[in-house]
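Once you scroll down, you'll see the structures, which are given as structure tokens.
A short reminder: the numbers here are calculations on the coordinates, not readings from a lab. It should be emphasised that the depicted structure is a prediction, and the values quoted were computed from it without experimental measurement. Cβ atoms are built from the backbone, for glycine too; each structure is taken alone.
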Structure I
Amino acid sequence: KGRVAIFAPVVVGRKGEYYQLLYDLLNKGYETVKIDGQIKQLRERIELSKTKRHDIDVLVDEIYVSEFTDDTKGSRERLSEAVELALREANGLVKIESPDGSERTLSAKFICPADGSSFPEVEPRLFSFNSPYGACPECNGLGVVGIFQSDECPVCKGARLRNEALRVYLGGDGKKDLGTNIVDFTKMTVGEAADFVANLKLSKKQEEIAWPALREVIERLDFMKDVGIEYLTLDRRANTLSGGEAQRIRLASQLGSGLVGALYVLDEPTIGLHQRDNDKLIKTLLELRDLGNTIVVVEHDEDTIYAADYLVDIGPGAGVHGGEVIVSDYLETLLSAKQNNSGSVTLDYLRGDRQIEIPERRTSEKGKIQIKGGKAFNIKNMNVDIPLGRLICVTGVSGSGKSTFMYEIVDRNLKARLEKRHRTAKIFNCKTFTGTEYLGRSVLIDQSPIGRTPRSNPATYTGAFTHIRDLFAATSEARARGWKPGRFSFNVKGGRCEACQGNGVIAVEMHFLPTVFVTCDVCDGMRFTKETLEVYYKGKNIHEVLHMNIEEAHEFFIDVPTIQERLKSLLDVGLGYLELGQSATTLSGGEAQRVKIASELYRPHTQKTIYLLDEPTIGLHYEDVRKLIEILQQLVNRGNTVMVIEHNLDLVKSADYIIDIGPEGGAGGGEVIAKGTPEEVSENGRSHTGKYLKKILK
């Protein structure tokens, strides 16, 4: 009762005579074709207009419906063979004609049979904005358009991928809930992505197909969690990562490589890590070692040093006082020796022969800042008091909301109340912010550079250079020549070398390569003219003075109080090894931060100040941490308030008051878990910081 015909649509809506095609089909053994809806025999004479569009379907097989009941197995095999043959002939298309005469085109490719619109084959490059195959054609995978590339792409809305890539979903029920596309997935944090993949519901067959790729994704997400960056989103731009975060991401990628016999060199990988995350990182490093690799780590963190097998201590001091190996041996041997005869200060601290003492706690309060309803990023409805006239530590695991609290709530509102150029009645990111009447000024001492150009240096930033120029201008030689202090400045015309404009180097622009700096061949890098360098103070010219390190300069200017005070403050923060004229662009974030602290130490302020610092102990040795704590205590003893984001337990235990934010990073953080003295926080069972504080406060 009726038949099912299987056709191969070899030509669909294309112009041509197709004489050769029809001849080839006849040679292959086919007998019947349907041309433009008309059945014709291939042995007949067939003439087609070459200017008209044609549809040509070749009949592959026809099976009567009754045959499916009489010989089910045989009919099924015939149908299967016919469909496969049609797909081969028509390049992935097959047309089925039902007994009632209706036709249906099916495709083995990503193409809509109804309107012919195609969909690219789903392969990895479809989901890469670095590939032309997957990139949005409008913005070429950048996500932005316009001359200055500042406008969001109107086609992909910043997603950077072509529309077809965004129509592939994971999870969901296929109805109302479509699931998660690749952009939604990459907006998740590492922790959220790991949970999503773990809870992905797949059929047994789907799981079998997906498992090789899923396993790789799960392993890599776990590696990133192990090195303490589960709070980062997967689409976070590389140029917004801190140095420590970038280093830990590279470390996670190495864990996944499974290399054996490699040498890894890491520079302070614990920067910015809470002790809990630190433990995970140490576990990761030990796993790398146990695979058969060697790991060399430059580190000041005590737990990381204790986890090492071998210790190399370089010193004894910094700058000109360093550069020697003081001790190198297996850590167990060094710690178990009866006494430390090496002279290593590091070993003294590790053995417990020296300690950073806990200072006396301040209990008297000089007013307080009250914050209610704090809300920004992952912080939700935070209510907290900041006691003034004390050293306050803001603690918490990585990504818990410490920086958001300090920068977006505390700093923005303090600026709005205390700084003329930012003054406004508006309250930022909280319902109420009161208590600023007890303060006269607010100073944010972050890790941003002390200057944007090579001209800025520690001498200019602290103001010491002004007095040094005055000294040179006061010499008999300078007075005889009629020179003023400006003659000894590399920022203005007169005494500087005009060939390099006082930079000492000349920038050479390189096409497609970074700019190259070449030493000026006129002044030979000395920045000043030959005549200017003929003026001496105590046997040194201005160039030689700028090349002295701060420790040498302190001795050199010991009898000039205005300069000596400024240099002593730089010595006090452990920067004696820097050159007076060292370019600001070569200073690390931690060094820049300590130069800023030093510039506050010698200034007499009648107003009460609140200082906000972000991890000032980065890159500091035990002895430097001890000095830093003394300096922060000095600032507080003058009646000021110091608020510090910090992970270093020696500084945390020295605080008068702790605000611990958590409990976790990302969406799992943003609330005050514990507050009070270090002793009070150490007794709080919910606080990760308290757990580690308890060990060192015993």
Structure II
Amino acid sequence: MKAAEVLVGCLHGDIRRVFQCGESEACHWAHAVRMAAWLHDWGKANDHFQNMLLHNREQGVRHELMTWAAMDVFSEWLEPCFQSNPPWVKAAVYYSVAGHHLKFPDKVERTGTRVRLMLAHPSFAEVLTLGHRFIRNGNPPHVVDVEYTLGSRGTLNAFANKTIRMLGADFSPLEMRLIAAVKATLIAADLAGSALPRGGMDLEIWVRDRLEKNLDSGTLETIVSQRLKKDQPIRPFQQQVRDADAHTLLVEAGCGTGKTAAAYLWASKRADGRRLFFCYPTTTTASEGFSGYLHDPDFDALLVHGRSDVDYDLLENLPERNEEEQNLRSLRMEALDTWPFPAVVCTAHTVLGIMENTRRSLYAWPSLARSVLVFDEVHAFSDTLFSYLLRLMRELPGIPMLLMTATLPPARRAALQRGAEERGSWRVIGGPEDRESAPRYRIHRSSEENAWNEAAAIIESGGKVLWICNTVNRAMNTMEKVVERGINVEPFHSRYRYKDRLLRQRMVIDGFAPGAPAFLAVTTQVAEMSLDLSADLLVMERAPVPAMIQRMGRLNRFHESPKKTALALVLEPKSRLPYSPEDFHGSEEWLDRVADGEPKSQRDLAEAFVESAGNAQMILPVPRCEWIDGLWQSDIKRPIVDPSPSVEVVREEDAHLDRPVENAIPMPIPRGGMHHAWPRLGRFLVAPADSLQYDERTGAQWKQ
């Protein structure tokens, strides 16, 4: 209960801001959290749970449902706690109690026919006395133990269904959000109260010291000034972003325009006294973004994604974990890792996952509720992830948001505008005029033979060539042809062990460094976001227009106004894989407009995209998300990303190594379904030694 009380004190004002509600609603939320914290473990006073603790016996029912049963026994005594509150408060208490372990309703087939609530036990009487502040109806009534029958036709199951019908689901949008906030706050409080070691630490001081670490404008401005070159002042475009007062801001600017610096300047105003979550679409872009700006070990910032442990250890441009991170690890409290850090760089899933009751996102709720949000590269979000972004905009209307992209399909832009206008003011800022309008490219459709000739000429003159294929197999075939022609080449794609992929990525970026010798890299879509480099020649297969514009951002990239244009050659792929036919909509029309050999700017590419996009289907927020709409259901979790036709495997030869994530390889699903019989190592499949061919330079492929 103490952890919940501290969170209520810390977050009371944030609840008003995040949900744009009044003081009365925030007080109702606080009351519901306190009640839920008092009640949520009542159900552990049952003989099944106690026998599990004492004798390691299997439970026939989970304690969350038994808590509902105990609350029912004391319903008349508890009723005054709810009478002065709107009906949603009672529902919030019940639903959060049921879902605080995200396992309600319980789908596990269990044994046993009866369960006994041990309500007459002296220890349970002590629990009842903790709620004296809520009860205005005297001491609790004298009760005896109560027994229930189990099974689909048992009295307990019938009681649960009756309770759900009684509580109902007819709540306003604001009430649904507040119920969700009660659920998330109880989950976070339960974790903090359970995880912090007993003795030696004051829980209130520990939580407050961490959650009350906020940003100030001067700190973020200093970070930006340190990142900019000494002779490079803040650009007018970046000042415009910093000073924008729109509640939701969209920045549409090409690659290399300084959007990231502009975002931190925006945060210096909007996150002053608050916190910041800076969200990227991939783990690689998150790590690059973190290392580029928030790598100062003296600044309290955190990198969060599924592979961040490996990145901290293997990437040279990341700092050592700071003292706070090390302390959390020593206490086995990594789940609370966002609480002490006012700035978090993460994948978008870390934030959007709260919409589907993802544990890490729910644990981050106390930090998230105090934050402003930046979402970068929103054009790269899958359709599903983008729909969850729209839903988040609706459900957290009071959180300022900055959305950034190089170029955005008109349908997505319209969807963002609709969502933004629902939550307040909306503004779009374009990139710096001089850079966006500078002639930078010459684009031609090309045969493969012509592309080889152009690449050879660039290499001969000491230049840099980036060749992008749509699939790994075609990239590897292209690399073999390059080798046959006697040209040095470095491949880079997704099918490496993660630790090798980091090394390959650094090798490719270094190969394109100014002053480095002639260089040719053959890559896949991984080049679209994760490679900060500038090529003298780009060869790419035709792809969806946003992907091609991103690839163009790696050509003639670094100069504000290049003295000459650079050549981009577009090849017709042999198949449309891995894209769908719908993904290619408008790509031919776009090429008809830009692939004429005339000088083109970043703005030309973006305007041609709008003209060729046509009338796409309206994009809407995801219609159901379990955090908001699930109410009493907490066990259903939908994926917030589109399904992938791939699996992550660890080679049998690497299975003995300490960290599977470091050695995991994303691979297409093998033919014939043979992988169904393979053993697992955590979430990874272990690929037999005779199934996979691997080379640290060229990557992995299935053996024929």
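Summary table below
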{"read-out": "Comparison of I, II by relative contact order in percent (Cα under 8 Å, 6 or more apart) - largest value held by", "value": "II"}
{"read-out": "Of the structures I, II, the one that 27.8 was derived from, the read-out being Kirkwood radius over Cα pairs in Å", "value": "II"}
{"read-out": "Which of I, II leads on FRET efficiency 1/(1 + (r/R0)^6) of positions 575 and 623 (r between Cβ atoms, R0 = 35 Å, to 0.05), largest value", "value": "I"}
{"read-out": "For distance in nm of label points 7 Å out along Cα→Cβ at positions 151 and 519 computed as 7.1, the structure of I, II it came from", "value": "II"}
{"read-out": "helix-only ellipticity at 222 nm (-39500 (n - 2.57) for each DSSP H run of 4 or more, over all residues; to 500) from the coordinates reads -13000; which among I, II", "value": "II"}
